[in-house]
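Asks: The structures considered in this document are given below.
Only the coordinates and a few stated rules stand behind these numbers; no lab work does. It should be emphasised that the depicted structure is a prediction, and the values quoted were computed from it without experimental measurement.
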Structure I
Amino acid sequence: MKLGELASRLGAELRGDAELEVSGVERIEEAGPSQVTFVANPRYTGLARTTLAAAVIVEPEFQEIAAATLRINNPYLAFSRALSFFYQPPVYAPGIHPTAAIDPTAQVGEEAHIGAYVVVGPGVRLGAHATLLPHVVLYPGVQAGSHLFAHAHAVVRENCTLGDHVTLENGAIVGADGFGFAKNDEGHWEKIPQSGPVRLGNRVDVQANACIDRATVGATEIGDGTKVDNLVQVGHGSRVGKNTLICAQAGLAGSSVVGNNAILAGQAGVAGHCTLGDGVILTAQSAVSHDIPAGRMISGSPGFDNRIWLRAVTIFQRLPEMLKRLDRVEKKLASQAPPEGEPKRNGGSE
């Protein structure tokens, strides 16, 4: 593809040779003379000056560099779209593999691809253009919209509902029993039935080995456009809003509520029955056990305001030095103190 064509397809301003041929995209550290890369983080500005890439996708105000530039307001998104021009994932032709087990009462939409050893249970309704790869299991009563893409070994439990354009990566589990137990009079834990389904909105992605548990009563809900990363745990009865990111190994205890456009970074944790408002950000490994108002950024465990946390971390690193200084001050004061039993002088005068 010529660089000028790429710029046109991206809607970017090209500064460089429009006839230059490019064959792919790559990270800025490894890009070669026929590849395109990008800079969205200021940390990589220096590398843009020395990169061997044919062109760099940058913001409109980015400095001039030796390589050609494609200038656009969202370089990261543009890079993602450029990647799709050069890399095409496998295409799965419509059809049902002979080893698939599809209940006679299930309804499978047109143009579906049903792979080997897929199980589609009674009463399932599967929308058009679904792709179910080997060993996917849809329990009885599952309702899924159009363009469901379920990778191998994804499982959707009974009566759960999925919107349009939902993607389930390998090993994703939607609707497993919530972790609910009650102790009886003999001191044994009795399992609480988990009767409520999971409801996923449109354009929801659930990454590999993530678990979204069904509810004791009511439903566990994930809003439109929300993305759930690998190894995330969403507890029973939780509700997550639209366009929220829940990153790897984050966990929501039961009945957590997370608003729209929130970000829970890796290994963040939310205690049960807590509410996080719209736009809340929990930085990596943060943990909260109380409600967080909209728009706040929280860090640490227990979590508190990010700006205060940054100051506290800076102070924490200085504690050994501060302890030495305090020890010196105490020794100096002790050396200046009068001997025991001797009266103190007042202002240096007799």
Structure II
Amino acid sequence: MTDKLLHTPLYQTHVDFGGRMVDFAGWSLPVSYAGITEEHVHTRTACSLFDVSHMGRLKMTGPDCERFLNRLCTRNLTDAEVGRSYYTHMCKEDGGVLDDMIVSRFEDDWGIVCNGANRSKIVAWIERHSQGYNVELGDETLDTAMIAVQGPKALELAAGLAGDDIASLKRYRFMMRSVIGAKIAIYRSGYTGEDGLEITAPAGLTRMLAPQLLGKPGKPHPVIKPAGLGARDTLRIEAAMPLYGHELSEQVDPLTGGQKWCVDLTKDFIGVERMRELDEKGLPRKLVGLQLEGRRIARQNCDVYVGDTSVGCVTSGTLSPTLGISIAMAYVPAEHSAVTTALEVDLGRSRVGAEVVKLPFYKRPK
């Protein structure tokens, strides 16, 4: 690991708690602490804290923000409510996904949370298309932190720190709080398939509050435990949440990626022509869930077969800690995408049988 990697405000906390640090999109982040499976199970049953400060955090101001973002984003943001967040994609003219992101409507401005590896690309794309719009873009990534508190006990524990009204927040809504004179934003959202919160705050404040959330290495919090990138990935695969660079990319449009729910084909946005064409003609390939025979894991780019013909490709796979089975997501031709369709996956030394199953693999109990 080089000294050139970016450090999040919680870097020293990760080191102190024994985090195994890795290079992730130019940031030094923990892949695990106690172990991926243990952290995964703890998130599903109690509460874990994830440092997601590597995600890009952009701020847009100006009278044309709504009109401009509606032109760039697949989601319809007309008359967006203050205090609400919207999952959306930003696409190229050919429909390829530049990034998936969360756009939030604040009182006087808009916030954009994008993938860390795509931050520079998205900033450049926004600046390229902003001519003729009265908007200004600021990048707050390095001055702030972002943490995710996830699990069935997350809201109960957060209420003790931020107030009982946290429980009244609906999914994809947020509220503002003032802590020692500094503003923090608390979102009811996450990337694990569990209930929970994502919190953005000034970098210095986050470092100061870390012991309240996690305790100290010699006396850790009795319920909240740190979790790393490994568990975050296995959790999101179980919940069938797409990851940029795996299920989504510039070579995949949102419809093919199974994300039509966040695309409004009735409005004009960059890439809509191609998506309308696909919607009218039908998708030639689809993203599906697979349950594999045995316990071997299908990795990204493993070929999917029908007979002796390679017809598709795995995007993500894991041995599900919650379900105890090998699961994967893959792109296959539409004619082979129906649930219960029998396929095979080439794992390198051999092929194993796989069956198309309904997504998501896991849904949290209500």
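Asks: To test your reading of the models, identify which of I, II gives 24, 40, 25, 8, 3, 0 for P(r) over Cα pairs in 20 Å bins from 0, in percent when calculated.
Replies: I
Asks: In addition: If Cα extents along the principal axes in Å, for residues 103-158 alone is computed to be 47, 28, 19, which of I, II is the source?
Replies: Corresponding structure: II.
Asks: From which structure (I, II) was relative contact order in percent (Cα under 8 Å, 6 or more apart) calculated, if the value obtained is 6?
Replies: Working: I: 6; II: 18.
Comparing all candidates, it corresponds to I.
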